[in-house]
1. Matching task: -12000 is the computed value of helix-only ellipticity at 222 nm (-39500 (n - 2.57) for each DSSP H run of 4 or more, over all residues; to 500). Pick the structure from 1, 2.
2. Can you rank 1, 2 by percent of Cα pairs over 17 Å apart, for residues 177-232 alone and just name the one with the largest value?
3. Of the structures labelled 1, 2, one was used to calculate P(r) over Cα pairs in 5 Å bins from 0, in percent, giving 1, 6, 12, 16, 17, 16, 14, 10, 6, 2, 1, 0. Name it.
4. Given a value of 1.00 for FRET efficiency 1/(1 + (r/R0)^6) of positions 65 and 121 (r between Cβ atoms, R0 = 41 Å, to 0.05), calculated from one of 1, 2, which structure does it belong to?
5. Once distance in nm of label points 7 Å out along Cα→Cβ at positions 241 and 265 is calculated for all of 1, 2, which comes out largest?
6. Identify which of structures 1, 2 gives the largest calculated value of relative contact order in percent (Cα under 8 Å, 6 or more apart).
Structure 1
Amino acid sequence: MTQAKLRSGSRRLHGLALVAALFVAVLPPSISAHAADSSVGGRLIFWRTSKISTPVMGVIASIPARVGDQVKQGDVLAEIDTRQLKADLAIAEGALEFAKRDLASAEARLVLEQTEYERQANLKESPAFSGARFQDSSNRTSIARADLERARSTIGTRQAEVAKRELDVRLATIPAPFDGIIVRHLLTVGGLVSIETPHILLMVDNTSPEIETEVPIAQLSGLAVGRELDVSIGGGKREPARIRAVLPSEEPGSTTRRVRLELKTTGTRYSDSDPVTVYLPTS
């Protein structure tokens, strides 16, 4: 190889090195900082998942919420047929009215017996006083007082029964306990909600998931609860997430620890199939 060719090759290498140096120099600071991070994969955890049910037993009259519907807290998800429930309520209300009349009668009887007892007591110093009549009046007054207490107790029982039947009617309409998406129907219209099959549908809060990732122990230093890390969901832009918990190892000798993070953004709807990247600082 001639000296001229060697000098020509050297000049080309020098030029390439200069271009590379200029390219690095004009990189934005954010790209340079991100390049210093290492990353681990993660997954979305929909920690608020609920099988919707009601303590009221009965036939399902309607399920307005369909699979895939995004619902708000308080939206009606399902309704139980209330005809039997309302009939039971009417019976309980009738029993309460009867108990109220019985109470009024017991109160009036006690007033009469108490008046007669006092009249007999006032005759103690009179020749017309009769010990036997006085004792009989005392006994009737005690019985009337006991009857009144029983009537008052019955009123409390009947009122509690009415309150329970009213609650059953209200619970026959099942609202969404939180914002989320309907994932599956477990029963259909005409199905029976019972002790054996209490659950009607499954819903998931897909607006406020947590991120779970496995972090190598060597990179746990400084990852304390409350620290913020950058994450990327579904290949989107970076966003901050706060470390909520660093979980202890479940297996001896594990080289990683599970870390749970809370997203700071709210209102976005996520899918558990969205890929997640968690960026770990190198220092």
Structure 2
Amino acid sequence: MDQTQIGQRVAQLKEERNAVILAHNYQVPEVQVLADFLGDSLGLSQQAAATDADVIVFCGVHFMAQTAKLLSPSKTVLMPDPGAGCPMADMITAEQTRQFKAEHPGAPVVAYVNTTAEVKAESDICCTSANAVKVVESLDADTVLFIPDANLASWVARHTDKEVIAWGGYCPTHVRINPQTVEFMHEEHPGAVFIVHPEARPEVLDIADEVASTGGMVKFAREADAKQIIVGTEEGLVYRLRRENPDKTFYIVPHTVCPNMKKTTPDKVLASLENMQYDVDVAQDVADGARRAVERMLEVS
């Protein structure tokens, strides 16, 4: 079955199942074009929750599908590839979160959305890369614990007077971006501006023209006067940037592929809808705690 046939069959099954397809910005182009909504993890979950769909097919990684389930507990949430995980999310467990809290009594825990539901349930509030500073500033505490991404925590610490104590997690894809490569790309493309995700190393953020979430990058690309942009995040975003801004040129920093984000394929999306696989669920006690942390963030935002 070719891409066109898959698209036709997926459209038919979406109607039959009353389903909605979500695709993260890092998905392969062939999956992005199948999606009803394209964006970042939390935004997608919010968009799906606002629909009357019975079924959500989340093309992303596991923690994202969990978040969709938290915000749409009555809907069926499917993952086309249940093996699509997030190394950063796996760098901290619920037990390690409890230990971290015990080492710093009284300090609230800010959990990046790139965490499992079990970790969110042990946290006080969640944040995204776009609202992390605002969330930290909203807390009535001089010291906060930030999990799991140390690089995002470092970025937040630059923009608040609060003490930010970070867990030692990181995104393997974003930490591969280094200043030397960026400088080389500037030499190759003089005049190009450099935008980067705050999951990158601090020394990379230091040389950026703009530090932004994937949603922030989409906005920057649309509104900026720059005609040439070097993009420092997972390469999947560039497909969307090029499609939405045909008058601009985008250069992706090399070696920025997340293998987990590439596990989902059109064939797997189709199989997920045909067979109603693979169902993502969150235990009730975990879901209640995790949902509170997410909802508290939404109140701030």
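Coordinate-derived values only; no laboratory data. This is a predicted model, so every value here is computed, not measured. Cβ atoms are built from the backbone, for glycine too; each structure is taken alone.
1. Values: 1: -14000; 2: -12000.
Structure of origin is 2.
2. Working: 1: 62; 2: 30.
That would be structure 1.
3. Details: 1: 1, 5, 8, 8, 7, 6, 6, 6, 6, 6, 5, 5, 5, 4, 4, 3, 3, 3, 2, 1, 1, 1, 1, 1, 0, 0, 0, 0, 0, 0, 0, 0; 2: 1, 6, 12, 16, 17, 16, 14, 10, 6, 2, 1, 0.
Derived from 2, not from the others.
4. Values: 1: 0.05; 2: 1.00.
Checking each candidate, the match is 2.
5. Numbers: 1: 1.2; 2: 2.8.
For this comparison of distance in nm of label points 7 Å out along Cα→Cβ at positions 241 and 265, the top structure is 2.
6. Numbers: 1: 29; 2: 23.
Structure 1 comes out on top.
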